[in-house]
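A short reminder: the numbers here are calculations on the coordinates, not readings from a lab. Keep in mind that this is a model prediction, so the values were computed, not measured. Cβ atoms are built from the backbone, for glycine too; each structure is taken alone.
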Structure I
């Protein structure tokens, strides 16, 4: 795999930003690391970080580069601050950046498949929320979306008695805006989604403070007969859990065989 830390100017954000990108190499090289060269433009996974992290965190806390090497899969990990992948009331347009600008910038810089069947999104915690929100709002873009310990019910998190979203974060993003029932409410998005949804994967540790939120989201998905794979197993909100589960997500992705 080639690993690139890409610094570039974002028109949507009006400032410089960064992304970390993993790209399949044209030949299998490196002792102890399998490779999978592809003749076609490779499929791509947009992999989103959590609230306290940045675009480098997946490569620093997991072996994601080694995990994807035999798959011929490109991975794009953008920087999104503490935005919940939203256009902020008192901040910046991270939703616009993620969903409109980033894919175009990536395809202008790198060889990536534009096909829906080759495009996936996943994330952890805040990134799990961002991944599911993106997939539900733009279902024609993705074949599959995965959430690990996702904040999948932010509408209930504002006034949660034990683990609310930080008031300063909420103020920056959603001050003066209602979240319940809107396009920032992933449960509401699922309730009114059409039939042609991407495959969904929801994993959360049973000891995680977001477990009940994930159960509520999954209950809604099952009631809607949405295509959801569920993994509720022992685990907490930590990198030991996410490092293990991202390997399950990669095994689950419906990757086509490329030449």
Structure II
């Protein structure tokens, strides 16, 4: 039985790769992935043949990886972040019934929400929602309802895919929806090219979020009512300090 490792590469920098992901890639005889993600592994894992496909060929890519695993002991299918979060784990498992000779192992990685949060400080230290603004696979009406619900609940919100050439106004539309339930002064942050060359980040407010020059490589963070800036870092308190202060007054 061949093994197909579905591997999340994290943000892209080798330092962000988990030990489990590194071990799986080290075992792989073939590494399959989108061109850009295969490129992140240049000079590494020389034992593995590379099979790359362009964007928008996800199902074909997953099927090819499963086919290769029928003829090899170990194959790795790579994607960015975590394979189970907007990644290739779900489509591989959906197809896996047709490949009973292949054992599929999902290898977790570091998501953009996690790595971007660390760059900014601690914006996701309390309950949060991760919402993609891409309507390629999810109707915009559903995205709107999810934004409305998360904002109404005053959750911290992490926005993936905030803007593209075809969706130039989606971040502005999202900011308006969130603004129905959160104050204009709500602390927000953004990180572009997390863990890669040209990484940038900054802080802003919900009222100014519409004008942010975001792109598909940008992850946006919207705080809750308690989120504040502490020494230049975006911080959402969980309540530990308040609990300790209350205990000290007893």
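Give the label, chosen from I, II, of the structure having the highest value of distance in nm of label points 7 Å out along Cα→Cβ at positions 43 and 203.
Working: I: 1.6; II: 3.5.
When distance in nm of label points 7 Å out along Cα→Cβ at positions 43 and 203 is calculated for I, II, structure II comes out on top.
Thinking of I, II, which structure, once FRET efficiency 1/(1 + (r/R0)^6) of positions 107 and 179 (r between Cβ atoms, R0 = 41 Å, to 0.05) is computed, gives back 0.85?
Working: I: 0.85; II: 0.60.
So the calculation was done on I.
If distance in nm of label points 7 Å out along Cα→Cβ at positions 35 and 59 is calculated from each of I, II, which structure is the one that comes out at 2.2? Show your work: numbers first, answer last.
On the way: I: 1.7; II: 2.2.
Label of the originating structure: II.
Name the one structure among I, II that semi-axes √(5λ) of the Cα gyration tensor in Å of 28, 21, 18 was derived from.
Values: I: 28, 21, 18; II: 36, 20, 17.
The correct label is I.
One of I, II was used to calculate P(r) over Cα pairs in 5 Å bins from 0, in percent, for residues 75-138 alone, giving 3, 14, 20, 21, 17, 12, 7, 4, 2; which? Please list the in-between numbers first.
Numbers: I: 4, 16, 28, 27, 17, 7, 1, 0; II: 3, 14, 20, 21, 17, 12, 7, 4, 2.
It was calculated from structure II.
Given 1.7 as the derived value for distance in nm of label points 7 Å out along Cα→Cβ at positions 83 and 115, which of the supplied structures I, II does it correspond to?
On the way: I: 3.0; II: 1.7.
Going label by label, the one that fits is II.
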